[in-house]
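Every number in this text was worked out from the coordinates using simple rules, so none of it is lab data. Keep in mind that this is a model prediction, so the values were computed, not measured. Cβ atoms are built from the backbone, for glycine too; each structure is taken alone.
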Structure I
Amino acid sequence: MLNPVHLRTLTAVLDAGSFADAARRLGYTGSAVSQQIAALERAVRTPLFERGAHTIRPTPAARYLVSRAADVLSALEALEEDVRGMSEGSIGRLRLGSFPTASQRLLPIALASYAQSYPSVEILLDEGEPDELIPQVRAGELDVALVYRYDLVPRAWPRDLEEIALLSEELLLLLPGRHPLATAGAVALDDLKHETWVAAREGTAGASCLRRLCAQAGYDPQTDYRSNDYGVIRGFVRSGLGVALVPALAHLPSEGVVAARLDGVQARRRVAAVYRPETGNPALTGALGALRQAAGRLAGDLPGISGPAQ
């Protein structure tokens, strides 16, 4: 196999017209240039220069080799630049997992900023709940995943994953616009014991959190409608079919639906990014920075959203 270093040296000799001038341009000694050309001649099994007492003359083989090597060396230089970019995280691929409300509110801000800073990184997004995304991160199928947990529904991520807390969300009560409590501002859970609830599917963290909050108030919520789509939940509330409890990221102000705070309730939903420390993807560093910045912007702009420590 031809050595690209030797091909570069041959090109420099033809451009400079002598071994000595090529050596000065390349930062080599004259002896090093001579040795490289000799090694290249052995590799191609033909002389590349006619050597006189004080001059050298390239053979047709040398000119042909240089003409063919130009594209190869150019492609190799481009590859070397890409490898440098990949090691610095400015080129490559980022595989990201997220849950729907983070995809809707957090990711547009984070990915717009990230794409501006790293336009040559390809971003692949997969969406799912934490129980779906965590195994993909552990298996190396995702570089990072956005996940959540509720204060009243404890859970820990696997030990081989690192967690970066991003933000915390207040849990908001959604009421039909004509509900008697719609103008109250803050509502006690005790005032909702006779309400019909619209909630997430049974077994989800959101449904478990609602049940535990109501248990603290001394009752079991009557839940007649279930959906993991917050748009569906808002529609049911708007139609007067029930009330709902949603995290702040899931609340989109809409006509016919009023968001109220739960009086005395401190429980929140917490959003984090989880990843494997040994992922080996340099693009991850910039992505985590973009997620932190986006979370900070949301905490300053959206009601009910605050920093991770709150």
Structure II
Amino acid sequence: MRLIIAGGSGFLGRALAHSLDAAGHRIQILTRQLARDAAEGHGRFERIAWTPDGTARGSWTTLCSGADVIVNLAGESIAAGRWTAARKARLRNSRVLATRSLARFIADAGQPPAALVSASAIGFYGDRGNDTLTEAAGPGRDFLAQLGEEWEREALAARTDRTRVVVLRTGIVLDPQEGALAKMLTPFRLFAGGPFGSGRQFMSWIHRDDWVSLAQWAIETAGVRGALNLTAPNPVTNAGFARALGRALNRPAFIPAPGFALKMLLGEMAGPLLLYSQRVVPARALAAGFRFAHPELDEALANLLTTDD
């Protein structure tokens, strides 16, 4: 198949593109930063420049015509800075406008793709305590939940009899080089690791390789559509995660980061990113028979950190 990946230069986009390429698919990357990608050596796949403004205008539409599947991973990093009003607007626009552009491109296409597989996140669910959250659970009410709901709505607007839509509600993707785990390693290695806040909040995580496999399964499986939780089957509490990471690194995990201090340091984003509880399970993937290579946290961390070393 010929696949277009918007956001293919990011952490998850790169991993997915290489996996799809290895499976024999032709990959093209939609990017807003053509010169930067070239300078950073992201040259394996053909790049197509675009400026997603909520419309389907520009030369990119011609270059993307006839693609079999469009994968949308576009969006600025949620954790890259405090959530000022201006930053919230950028987070929203980088997701909503990009997704709207792709949905309008599909609506205008004479030969629309068979699928739009579009990013979302478990932030959609908000702070839900001990509730077990399948794909049937409704959205929360905080900024990330409202953003997730709007983001998904833009993607689902592309649904037709000819184009299926899948929204990937991604949990905490574990990778020792990038993302949340990479940020945690230094304090733990310096004997300063521990839980965030009370530690009782649930964390819904997934091994990097399982995320890639599950996303690729959604792309290649014609019967998959609608919301899909990309999390491991066994979420853990934050304190449980800290203990598991301590075991993997042979370090203690008893120095907590108080919730009030995190809120002072990070502002509004401390809640959704570190303190909210989201006990998410991949009910639809499990029901369809998807098999996780790393369903248990201790084994997943051992695999990642052994590979890292």
Structure III
Amino acid sequence: MVYLLTSIGLSAGIFLLFQLFARWNVDTFVAIVINYGVAAGLGWTLAGGMTVFESVMHEPWAQVALCMGLLFIYLFQLIARSTQENGVTVTSIAAKLSMVLPVALFLLFDPNDSLNWQKGLAIALAIPAIILASWKGGEKGKVTKWTIPLIIFFGSGLIDLMFAGFSGPEHMRQVEHRYLFASLPLVTAFFSGASWWTLRAYQSNHWSLPAKQTWFGGIGLGVINFGSLYFLLETYDKTGVDRSAIMPVNNLGVILMSSALSLWLLKETLIRKNYLGLILGILAIALLLWDALAG
């Protein structure tokens, strides 16, 4: 349980840190690139580096993981933007409620999966939960900001689908494979982000090292980002709890903790529709947890 609680706390810390970047004048994109360099380095070292990679580089899961890194960096930028514009609560719901997408796809294409009322209701609640949570009624031009949380929802769903599809023992034959699987998208995200950063500096003819606060923000984000993933993988490996139950508990915990901390520490304000969206999101994940435990 300690592993799971640590992962939840660190994941909530990611959303809070993005909110603080704007206050600390951190260059968010550069900090994200640095973050992926730190997280990739830690994950690559833990997995065993090039030796382990060479042994699995032709496996489908390794190739898919490398390609997904492009989505990682794009999505992380959107999460940072949504956190700063829409708030921690909205963004955590959009990112963590995304697990209903692989559930829905497995219902459609996996003959071993079946629809029941818990799964059906959870899927039905997902979209209205995001829209209501991000609704900013009465503020001109802000009603449409639910589109970014929706993109985060679908993008995170693709990532969840990747991990759900390849995380079984038929693919992850060694513990090192699991850590490599988690670190490969981080490697691609770092190199693609660094390339874009270099190209942007070249086009603007403005070459300079990041400010001190950007370095600190990026390194801190990288350690927290990797730590949340590491402790989640340790939860899967050491607790003996079914994977299908761990995921809903983790996502529900992140939503609750990040929302509570943002209301308490950042004084985030929510209207009645936002609270309704939060409740619907919590209910959707609780239904999936109920289904997992009942199964």
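Quick check on the output: 14.0 is mean count of other Cβ atoms within 10 Å over residues 65-72, derived from one of I, II, III. Which one produced it?
I
Of structures I, II, III, which gives 68, 16, 15 when semi-axes √(5λ) of the Cα gyration tensor in Å is computed from the coordinates?
Considering all the candidates, the number was obtained from I.
A value of 18 was derived for relative contact order in percent (Cα under 8 Å, 6 or more apart); which structure in I, II, III was it taken from?
On the way: I: 22; II: 18; III: 41.
This figure was derived from II.
If Cα extents along the principal axes in Å, for residues 129-272 alone comes out at 50, 30, 25 when worked out from the coordinates, which of I, II, III was used?
The value was obtained from structure I.
Identify which of structures I, II, III gives the largest calculated value of mean count of other Cβ atoms within 10 Å over residues 49-56.
On the way: I: 11.0; II: 17.0; III: 14.1.
If we compare mean count of other Cβ atoms within 10 Å over residues 49-56 over I, II, III, the biggest value is for II.
To which of I, II, III does the computed value 1.55 (Cα Rg over 2.2 N^0.38 Å, for residues 161-208 alone) belong?
I
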